[in-house]
1. Where does the value 4.0 come from, among P, Q, when distance in nm of label points 7 Å out along Cα→Cβ at positions 255 and 319 is the thing being computed?
2. Rank structures P, Q by distance in nm of label points 7 Å out along Cα→Cβ at positions 175 and 279 and report only the one at the top, that is, the highest.
3. Given a computed value of 0.40 for FRET efficiency 1/(1 + (r/R0)^6) of positions 127 and 231 (r between Cβ atoms, R0 = 30 Å, to 0.05), which structure among P, Q does it belong to?
4. Starting from the value 0.75: which structure in P, Q was FRET efficiency 1/(1 + (r/R0)^6) of positions 207 and 311 (r between Cβ atoms, R0 = 41 Å, to 0.05) calculated from?
5. Which one of P, Q has helix-only ellipticity at 222 nm (-39500 (n - 2.57) for each DSSP H run of 4 or more, over all residues; to 500), as calculated from the coordinates, equal to -7000?
6. Starting from the value 20: which structure in P, Q was relative contact order in percent (Cα under 8 Å, 6 or more apart) calculated from?
7. Given a value of 1.00 for Rg/Rh (Cα atoms, Kirkwood Rh), point me to the structure among P, Q it was derived from.
Structure P
Amino acid sequence: MTNSKNVNRRALLRGAGAAFLAAPALVGKGIAQGKVTWRVQSHWPKASSSFTDSLGVLATALEERTEGAFKLELFGAGEFAKGPDIYNLIRKGVVPMGTVSPSYILDKAQAAGFLYGIPGTFRENWEPQQAAKNLGIEDMVNEELIPDGVRLMSEKSYPTEMVVSKKIESAADFQGLKIRSSGTMLDYLAAAGAAPQYIPGSELYQSLSSGVVDGAHWGAAIGAKSMSLWEVCKYHCKPALGFTIDAFILNEEQLQGLDEDLRQAILDLMEIRFFRRSAEYMHKEAIALSSGMEENGVEVMQLPDDVLEMFAKASTEILEKEKAKGEIAERAHAAYTGLMSDLGYL
């Protein structure tokens, strides 16, 4: 016979972590005083899955945890600002919170390139998570951002994969291919012979459909599906160009101006969501790619060996280029390549 007391005790212990995360916070000073609403400028268009699955989920969880005292009002790409302009919007306090790719802030923090992810280095999605959170890359970025009035919190890690409108069977086919890109991926693609250029997400579909560019990366399968990229780009390229990270950014003064219970609620939820969203994303990646093949006639295409050889050379050069940015970058390089060495990649 099972002892009911033991069962109850085990159930209590098993559920303790979930209850801590899911239950509303105890009523504190900030919650008791009244409601706070923060506007959030996203770099994701509202059509992007992350607008709903990342920002939308965070907003709901925050409102529940604070018993309605802290709400987020969400704005899609370009409503106040888009792309790299979002950082200054947050820094100036025009809007207290936003989302960005670390590739938008390469000139703001020496370690931003490592947080964004060096193409052709990591091979599994847990690896950039380890580098960002446990090996301190995110903290290194904040060493420079917080004195500038901005705090960054990693939002998720995920693969970056290209979709293209033309089949690539050799390095010659890749030469001059116009690819929408950003950050260190621009250098990576250029080194392999492509002609990459930056285009904001809100303009991406039109650029592809009109032939301004021949392909793009916007995440991987989930991004391609949610942004309708497969309508005009039927070839989905493997392997991943790399793994990258998206991020929340917050105005530091306005964050510190919150009552402690509200401040802790949003920071806790962001930390929790990073790991949950990263795992969830990989599950949804598999579903999205299968759907694209069945419903959109997408063909999964392996990049040719001669293109991959050029990518490998470019990756080494980008690592050294990022390391040369300064003392913080050197520390980020040591953490990043130390993990790669432990994994047998170097």
Structure Q
Amino acid sequence: MTGPTKVAAVQAAPIFMNLDASIDKAIGLIEEAAAQGVNLIAFPETYLPGYPWYIWLDAPAMTMHNVPVYAANSITEGSPQDKRLAEAARANKIHVVMGLSWNRNGTLYIAQWHYGPDGKVLSRRRKLKATHVERTVYGEGDGSDMKVYDTDIGRVGALCCWEHLHPLNKYAMFAQNEQIHIGAWPSFSVYEGGAYALGPEVNTSASRMYAVEGQCFVIAPCATVSDEMIEVLCDTPVKQQLLKKGGGYARIFAPDGSPMGENLAPDEEGLVIADIDLNMIAIGKAAADPCGHYSRPDVFRLMVNNKPAPVVMAFDNEYAQPVEAFDAEAEDAPVE
């Protein structure tokens, strides 16, 4: 691809723990982006049905009442909600990279689903390692989730939140010639003043450095915490101190780390939009390509197992196959 393409990073709150209402809001944002000529729109981490901030505010035993509700509002593959998102991408002729909680046979995963402008699913990836207290809610992905995909607008990959702080994650993605990267974040509004590493300075810097290190464009959507979410989540004065409204820091960065588009106020909802030109990548690659001429494979190499890791294997004619290969869900899996 040559020439510019328009991309958008979403900065908005979901309708918390209400999957269908959040999809309604997401479709509105998709339509808004398409009306402005956007070719790709990226949504924050677990935008559907919202990031479970309650895990940062209390002990797990005190928040168990949220588990059935959150699980019921986590999306399943092939569901009517999945089809609604696919149809929104098709109707608006736009790439949609949706951040969501994926309910897969009862286990939840932090996930990103990429719908192409024809409505077909290009990828369904899971966060490789849930961060800290996220592990009380979510399972883990495997090496098959660390892939970059060819599209009509360039080679697109995605990671969530603190996957960007893991050097090996990044190198595995860079080595696949990633050109457009979706770096999804939940919002930066928890433990303000008490946990600098969770704040906007560190994490927007992580998005920016990803662009520079990988010589790629980074689209970094970021959710906000709404008044309604504060009312639901912060039922004590202590919780009101721990979680604040806003926290939106959606950003877009060029391969040289320069910011693109007009940023929004932290409590403002909308789209950060920019025109990107993949020809700019050549400049960065010429200066420093850590997976090419700027590498030292005689000293350092990364070993990656990119195969799926199912919990059960079936043996047929002495050859092992994942049991999932026989599941109906697998028919909708992305084809490489």
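Readers should treat all values here as calculations from the given coordinates under stated rules, not as data from a laboratory. Just so we're clear, the structure is a prediction, and the values are computed from it rather than from any experiment. Cβ atoms are built from the backbone, for glycine too; each structure is taken alone.
1. Label of the originating structure: Q.
2. Structure P gives the largest value of distance in nm of label points 7 Å out along Cα→Cβ at positions 175 and 279 among P, Q.
3. The structure behind it is P.
4. Q
5. The read-out was computed on structure Q.
6. Q
7. P
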